[in-house]
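Multiple structures are listed underneath, in structure tokens.
Throughout, read-outs are computed from the coordinates displayed, never taken from laboratory work. None of the values given here were measured: they were computed from a predicted structure. Cβ atoms are built from the backbone, for glycine too; each structure is taken alone.
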Structure P
Amino acid sequence: MLKKSILALLAATSFFAARAQKEEFSPVDYVNPLVGTQSSFELSTGNTYPAIARPWGMNFWTPQTGEMGNGWQYVYTDNKIRGFKQTHQPSPWINDFGQFSLMPVVGAPKFDQNERASWFSHKGEEAKAYYYKVYLAEHDVVVELSPTDRAALFRFTFPESKDSYVVVDAFDRGSHIEVDAANNRIMGYTTRNSGGVPRDFKNYFVVEFDKPFEYVATFADGQLKENATEQTENHTGAVIGFATRKGEQVHARVASSFISPEQAAVNLRELGDDSLEVLKEKGRKAWNEVLGRIEVSGGDLDQYRTFYSCLYRSTLFPHKLYEIADNGEVLHYSPHNGKVEKGYFYTGTGFWDTFRCLFPLLNMLYPSENLKMQEGLLNVYRESGFFPEWASPGHRGCMIGNNSASVLADAWMKGVRVEDPQTLFEGLVHGANNVHPRVSSTGRRGHEYYNTLGYVPYDVDINENAARTLEYAYNDWCIYRMAKELNRPKEEIDLYASRAMNYRNVFDPETRLMRGRNKNGEFMKPFSPLKWGDAFTEGNSWHYTWSVFHDPQGLIDLMGGEEEFIEMLDSVFIVPPVFDDSYYGGTIHEIREMTVMNMGNYAHGNQPIQHMIYMYDYARQPWKAQQRLREVMDRFYSATPDGYCGDEDNGQTSAWYVFSALGFYPVCPATDQYIMGAPLFKKAVIHLENGKTFEISAPENSAENFYIDDMKLNGKRYTRNYITHGDLMRGGRMDLDMSAEPNTRRGIGDKDRPYSFSLDKK
């Protein structure tokens, strides 16, 4: 009896100790929202801004150091803040929409963005995913803010002053402002956008203060009008003022809506009666729930910070554009038809980037959130006639490809299934055989040539034609997979299976590289594999040749076998970082980011080549992938303001690190396979949404021991160069013996090779 009691006590102690440990785990504390902000037009180290938000929140908030309309809205090396801006910006290149800002000032009612700007220091700045605080030296004011999905609470700590003010800037290009002094309220709307919206687009906002106004003024196009309470012009804003005691705290409750002023008021209720401290804690909890899906251990502090900062960036975009009506109904403003529609809607992403591993990460970790995103994609098709390829908030003319096919197919194949597969498939087929009448990057530009010749010709005035061909072929394979899944007619299945092999039509056997091809069947001349752009997209032939995600074995065969394939892979790292930028007429930032990294012609700072290292697995030399992957993780990523080696791109470059640090990567979305690399940490536990866990254990892992010597999956020896989605979803354990020397006898059997369409067909 005593023994049983002792054992029970030990078990209980162990349980509560484990529980306490789990409760103490706070991954958001490792997140640095300033990672990637030390960027410029000439050289990107992320091109990010501190997104103070909830996961996938409708509205983000950021301190604004750049001028109004500048895509580089926060740059780490700047030293003045112009305001605190509601932002929906996915990248500086796409720029913002629906933005407005708040800014406290002291001494005079300064509205102009340069006059009101204040010096600040990063030493007086605290940036967390859910909370931001900074000291504005010019005004002796401390600003704090914490958001919900659609609202935010500001706290301004003022000095002793008779002349304390808060500026609300509705920005230019058409705005409205209205002051309701009786209710300490400012209302208005902004129409500021960068495209992708109809003419009636508005973001309605409301700002409520907890201190009566003693001064009221509005601005219109630079002119101050005291006691004027309403203005509608190109550029409007308001300034309200009051006397403050030293250390007096004034709060502003802020919300917005793309639907109506009334809905903005509904969205304001997200704040409830919560204090800033309560909102901070709720935000911290929300982020910990999302980031806590993965627990890593056995690394150093810098690795934890880098990992969770990357996971934070992976869970911001695409962001919600839907709102919850007073009666609980899910509604959204459609940027496609200008109407208020029912259902989910997300925006702020480009599939050319994020199909590669951001959406696969969502399918693995956050399937219920991605299901809402998938239903939102169907709403885009219903409202515009096309699935999006780049959205912010509507269709944007940017990049190439028809990679919505990949995003939708990967979700379906991994069990994230919309209620209306018939409409899904209808939209896939429509996008494959049409192009948007106004936004040529949506649908398929050049589909007429592609569907008849099997490639997009070089000489028909369609840019980046070889890259389009490669991506369309993979997209066709995705449609083929969906056609089989949905039991479509055999002729339809066969059609897309045939088109999936079109990548062969731009392969040049003479150079063993992909190459632009003229309408008459001849390859374009002259040809340089180092020429960026032209037949390719933000890369050269060395980068794009590997874009045969669905059929690496087919590419191996074209190159003459595995030995030649390995030789070509190795060459990417051996060739010096030389380039031809003549297509652009100057060195674009993506080129410069390659040249400064000292890794040959490997350009990890842009997406076309990010999967390439994993291709060693297909040619039975996985140890080479393991070595190169560790090098990229160690050298190219950090939790610092210059922490990326190029554009972060809405979670794609971050998700690459998250997957690679776990030890595997989805080279071909819409298969069920993750291609093996090698883990970064001694231990990682994935907490799946289905309640199961998958543990990755590599106790000998270190800076020297980055090769896999042996591996077990659920206790059984495992040599394959991939694991499956089913392996993960069932839960289990992966045990890895790590070594400082490569094991060249592991992963070399026929059964060890990952999926290739050519092998599947046989």
Structure Q
Amino acid sequence: MSTPIAIHTDPSVHSTKDLKFLEIRYLNGPNMWTYHPVLEAIVDIGELENYPSDTIPGFYERLSSWLPSLIEHRCSYGEPGGFLRRVQEGTWPCHILEHVTLELQNLAGMRGGFGRARETSTSGVYKVVVSAWHKEITLKALYLARELVLAAMGFDQVQLAYDVQHAIGQLRDMIDLHWIGPSTACIVDAAAAHNIPSIRLLDKGNLIQLGHGSRSRYIWTAETDRTTAIAENISRDKELTKSLLRACGVPVPEGRIVTDPADAWLAAEDIGLPVVIKPGDGNHGRGVFIELSNREEIEAAFPIALQEGSDVLVERYIPGIEHRLLIVGGQLVAAARGDSVFVTGNGVSTIAKLIEDQINSDPRRGTSENHPLNFIELDNAIRMELAHQGYTSDSILPSGTKVRIQRNGNHAIDITDEVHPATADLAVLAARIIGLDIAGIDLVVEDISRPLAEQGGAIVEVNAGPSLLMHIKPAIGKPRPVGEAIIDQLFPDQDQGRIPVVGITGSKGMTTIARFVASLLTLSGRRTGLACSNGLYLDHRKIDHGNCANHKSARRILMNRTVEAAVFENGFDTMLEEGLAYDSCQVGIVTRIEPELNFAHQWIDTSEQVFKVLRTQVDVVSPTGGKREGDILPEIILPTGAAILNAQDPMLVQMADLCQGEVIYISCDPTLPVISVHRQEGTGPTRGKRAVTVRNWEILLIDGTAETILIRLDELQAKTGNHPVETAHLLAGVGAGWALGMSPDLIRTGLITFLQHQEKQSIVYQTF
């Protein structure tokens, strides 16, 4: 069970009219509110219960001026401006807190817009729920939103202003530090569109697991678990890369490794001027000098290039423009052209000032991963480029004079559709020679629409883990679906990377059912992981003791790449405090609901709220994997799961309409009207007619009018002895096995085997 997030308040900052966080929980999975991760805050507004927004002078004006983008929030009116209209008409602080938190996240670049603010049974105490793709980032946004809302209320006259940009800047810094980069995000988003689940494996970093268990794959930015260490090491060694490419007939520039500045000049003389000097194992274009034609330049470039790598390479200069071709799985999926960067003189400003005004002011440039271009810094490489043209950074250019600042590294123009097929084939061959599943091929050529051989072009580098941002956000041209191409390579033929998952919740019998279903899956030949209240299991081996019916243990199962099926017990507290560990399951079981139980410590006070919590298990029995309508690509074939529900419980019968898959009823009373209707007409979107029941001491598998006797209870007792297992729990497990496609013979054998291993006690054959 998760520990609630610690609450820190500074009472000196605010008046007695305050928003006090009593408790904050991070629900990292489907929950009673939504399918996606959220923060749930219990907020006591105290005196502010008597101050709706329309009673606070100047509040609307301050709030709307500080956050004018709130105009986009539709709220209950369902149209832009709806939320601000509510503020004008009068709404309560927690509702405003919800929207401000979401907007601060949005302005900082964090996606997601789900939010709710609901009263509890305690006057002045509310639940505020907001999307939380990262716990720490959203927690910070929540506190910043609290400060902003209180400042806008103006009860504390000392604080009638709020620095919104500073707040957004704090969140952006946290996003840069903690959140995945854009290259990784485009792959994860493409996976979601294919209904492939994802698990982030590092709090900081881009290591992501796509899929579950034995069907999962790893990505790390633009590298995958198919990117071998050998291939990556070859690509870093530019001289080795060239020699391998040259041996296979791929055009590469002549060159060699040099040991010192004098040797660099000798190599240049042998190769022929002009030349290129660059690190032998560098990246990102750092330390690369192009078109050097004299000894002074070449010897000066050597130590700078050496700073960026372990050795220095001198090679023949190829006239033309640098291009980056992205190869994925043996196919060209995107290409970008690099351009030199220039400044134009105005007769007043120095070159250093022109760089800041004309280049670094470009909004595409920045230090974060969301910027496709980097800031230009006056390093030694830039100074040498200027010196090559007869200038320094302090030179004042005459009006209209253009000076080149940087020759490469500015791939911002999409030219995918212009690449000549022969050139694309050479790039694919280069990636294959090096052994990379994803490769960034750098080549220099005058005209990308013509073959390399016609122009004397050449491939100059092969890069592992290439940046995808230039293809996702080109300055000119259309974005390319590079994330989808990577997903298609990792998960061909609409594979969704999923293993059978069975989730069980309710008020009674969860552990017994979970162990029974896990034993059936193991008997069927699948390596099965089980997380339940009496431990963590792989097949029949117990690998952890204690209560493992929680989010952390379930994730351990899903991250285990040997696991072929998973069974999870989900307690009431776990669902309330952590959320489910999975976005979708093939089978969801709800044992029973006991509305009379009081969960006031969880701020759950009514039977309706209990129902809302437990329906989460039925909601994720979904062919969409718990995604919003429209998230899944229309051509993706979606699986159909099944909910196992007790027909003797009216609240569970009510849940049947929520299931997007099949409904299989269980009941110890086969004469129930709901069973009769179900057999005749079916239930749910699939109109399935299956049920598991008991009649005349026989466990029956029912499919419409067809009936199959599984086993007699007295025969079962004779074979297994006396055991404390309720008949209804056996029916639930039988229904799960049936839903998983197991044959009656296998289920029968599994049932006998399971009970034979139970402790010798009196068996209880009874209903819920």
**OP:** Have a look at P, Q and say which one yields 1.17 for Cα Rg over 2.2 N^0.38 Å, as calculated.
**Re:** Q
Original post:
Among the shown structures P, Q, from which was the value 3.7 of distance in nm of label points 7 Å out along Cα→Cβ at positions 316 and 548 calculated?
Top reply: P
**OP:** Assign the value 0.00, calculated as FRET efficiency 1/(1 + (r/R0)^6) of positions 420 and 652 (r between Cβ atoms, R0 = 30 Å, to 0.05), to the correct structure from P, Q.
**Re:** Q
